[in-house]
1. Quick check on the output: 42 is relative contact order in percent (Cα under 8 Å, 6 or more apart), derived from one of I, II. Which one produced it?
2. Say we calculate mean count of other Cβ atoms within 10 Å over residues 28-35 for every structure; which of I, II gives the highest result?
3. Once mean count of other Cβ atoms within 10 Å over residues 20-27 is calculated for every structure in I, II, which label goes with the largest value?
4. Out of I, II, which structure matches -15500 when helix-only ellipticity at 222 nm (-39500 (n - 2.57) for each DSSP H run of 4 or more, over all residues; to 500) is calculated?
5. By the measure FRET efficiency 1/(1 + (r/R0)^6) of positions 12 and 252 (r between Cβ atoms, R0 = 25 Å, to 0.05), tell me the structure among I, II with the highest figure.
6. Just checking, which of I, II has the largest value of percent of Cα pairs over 27 Å apart?
7. Which one of I, II has FRET efficiency 1/(1 + (r/R0)^6) of positions 100 and 204 (r between Cβ atoms, R0 = 30 Å, to 0.05), as calculated from the coordinates, equal to 0.20?
Structure I
Amino acid sequence: MSIFKIEEEIILKSWNDIIHRPCYESPIKPVKHHFVHITAYYSFKDESAQCGVSDCLQTHKRGFLVRTSDEKETNLCEDCGQRFFGVSFDKQKKIIQDNIKIRKQKIRLNKILEQDNIKERVNELKQAPKGANWLYRVLNSFCDTYPIELLSALKKLAINMDDNTILSELIENECDQSQLDDIGQLQGLNIFALDIREELIGKILKPLLELKKLVDNPDEISSLTRYCKWADDLDEQFVIVEKLIKEGQLFFTTWNLEKLKSIPLPKASARLVQSVSWNINKAAKK
């Protein structure tokens with residue numbers, strides 16, 4: 001199981017928090033110890049800190065905790081931070097705050113990665129009897145069989161069943177009540193508004209695989225925000241897929257398909273819909 005490496009969170013609220021760190025040393029001669037990394041920043045109310053560089057030692061409020069090449073720690077005032085790292089306090093503070101945000105995002109995403117069952121849930125939904133694979137196959141077969149005018153009408157009905165031009169057209173043409181009832185009773189229309197492959201693969205599995213690649217290539221991490229949004233929406237997305245599969249099962253029933261004949265279409269398309277005999281078991285035209 002691959003998860004993100006989480007670095008230590010360093011919070012410095014007082015001068016004591018700095019000098020009591022296990023590897024802290026002061027003063028340090030910069031010619032002897034090479035400063036390699038800024039690990040934290042601090043900002044105190046008064047000038048209670050003292051710079052750890054032997055040729056400075058000035059008291060100050062704001063500065064940095066730094067690591068040396070021999071795994072020791074010391075602290076630098078703002079001026080020494082600029083001298084040795086070429087960075088201002090405010091700029092480095094922003095960098096560290098961004099890193100803290102990324103750290104929190106990694107912790108959030110590790111909870112998802114540690115579950116290690118998302119791919120298994122996807123496979124179960126795909127391979128179940130009349131699951132996502134079945135729906136994708138039967139829907140493609142249906143779209144290849146029926147006229148484009150019917151498919152367009154079904155999509156319009158799926159998007160807005162309550163106020164639809166198809167129902168208005170039926171009323172204007174003085175169609176009988178049974179036709180209106182048939183259209184109003186159609187089930188599972190949402191399979192024409194959402195793409196089962198996109199909802200399951202594009203919105204669940206693909207981001208998971210991308211996230212696992214980022215774990216193995218941490219230098220490529222630019223922003224984890226969208227993956228956190230994906231993680232937050234994951235349970236809801238699985239619900240959407242499960243409902244979509246159930247709607248597909250409701251749509252592809254003999255009772256439901258028979259009601260398609262009540263949808264007003266051009267004469268040639270209407271004749272085709274009337275003539276098609278659909279094999280429910282084989283999910284194809286007889």
Structure II
Amino acid sequence: MSWLSGAVWLPLIGAALHPVLGWCIQQAGSRGGSLTVTVAIANLVTTGIFFGYLEPSGGWQFSGKDWWAIGNGVFFFLGQWFAIQSVKTGDLAVHSSALGIKVLIVGFFSILVGLEPGSWSLVSGAILATLAVFFVSGGSAEGWRKHRVTVGLTLMACLFYGLNDFLTAWQSREIGKERWLSLMMVTGALISLALLLQRRKEVTVVLKSPVILSFVLAAAVLLGVQALVVNLAFSTYAQPTLSNVVFSTRGLLAVLFLYLIGKRSDPRFVGKQSFGAILMMIALAIVLGA
């Protein structure tokens with residue numbers, strides 16, 4: 001496996017953006033910004049970034065796999081919605097530790113249809129990456145039992161996110177990645193716009209505060225670029241499991257980012273995070289060495 005493959009370096013760029021993106025969202029939320037509104041605004045900005053970069057063609061006459069792309073946009077939004085509900089209802093460490101399940105979901109469907117080979121290296125790498133995410137996030141069996149609702153909502157988010165990644169890699173070439181990705185994102189943007197219209201008071205809070213708005217827009221741009229590079233990896237190279245293993249390093253990078261800005265990890269988690277980091281390195285070595 002070449003280190004120069006876009007299936008590797010594109011999701012790695014997305015993972016590198018993740019810690020700053022999470023920090024911007026956290027800063028907006030701590031000042032009174034709604035997480036739902038932040039994500040909805042980000043979807044609108046993301047759609048603009050996708051259209052500006054991809055320059056899709058074909059007009060608005062829908063047929064065939066166009067409807068798959070539109071349905072995939074619904075999956076993407078549902079993944080976001082369940083992720084938001086999970087964050088709101090439970091422990092963030094529990095939510096983060098369960099996100100690695102998405103790698104297994106993507107791998108299952110990809111191998112099922114023959115998109116990627118069911119090789120030992122790919123399967124073991126996906127399993128190790130999932131375990132690495134669990135430990136890096138400070139996950140525990142006790143935490144999962146205590147916050148079952150959080151785990152359930154996160155698993156639903158993983159299911160819809162995983163389907164989105166898999167379908168983009170599997171079917172986007174039928175109509176061209178530019179059209180597929182643009183239709184996918186505009187679908188999410190329209191749903192987000194409807195959501196914003198229902199939450200005018202929360203939107204007003206964001207618009208009236210220059211500080212909150214600045215963090216929301218910064219998060220929106222970062223999310224847009226992240227979504228673009230990761231989905232380009234899926235649609236161009238059609239190796240969604242490999243790309244997801246690489247993208248899973250975002251949790252480890254988030255821990256490193258917090259350390260660099262002076263926020264130390266909970267002492268209870270340091271051992272788990274170190275073990276998770278080792279597992280992640282092993283997972284990367286296995287899938288990249290295949």
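What follows draws every value from the coordinates through simple rules; no lab data is involved. Since the model is a prediction, treat every value here as computed from it, not as a measurement. Cβ atoms are built from the backbone, for glycine too; each structure is taken alone.
1. Label of the source structure: II.
2. Looking at the calculated values, the largest one is II.
3. II
4. Attributed to the structure labelled I.
5. II
6. I
7. II
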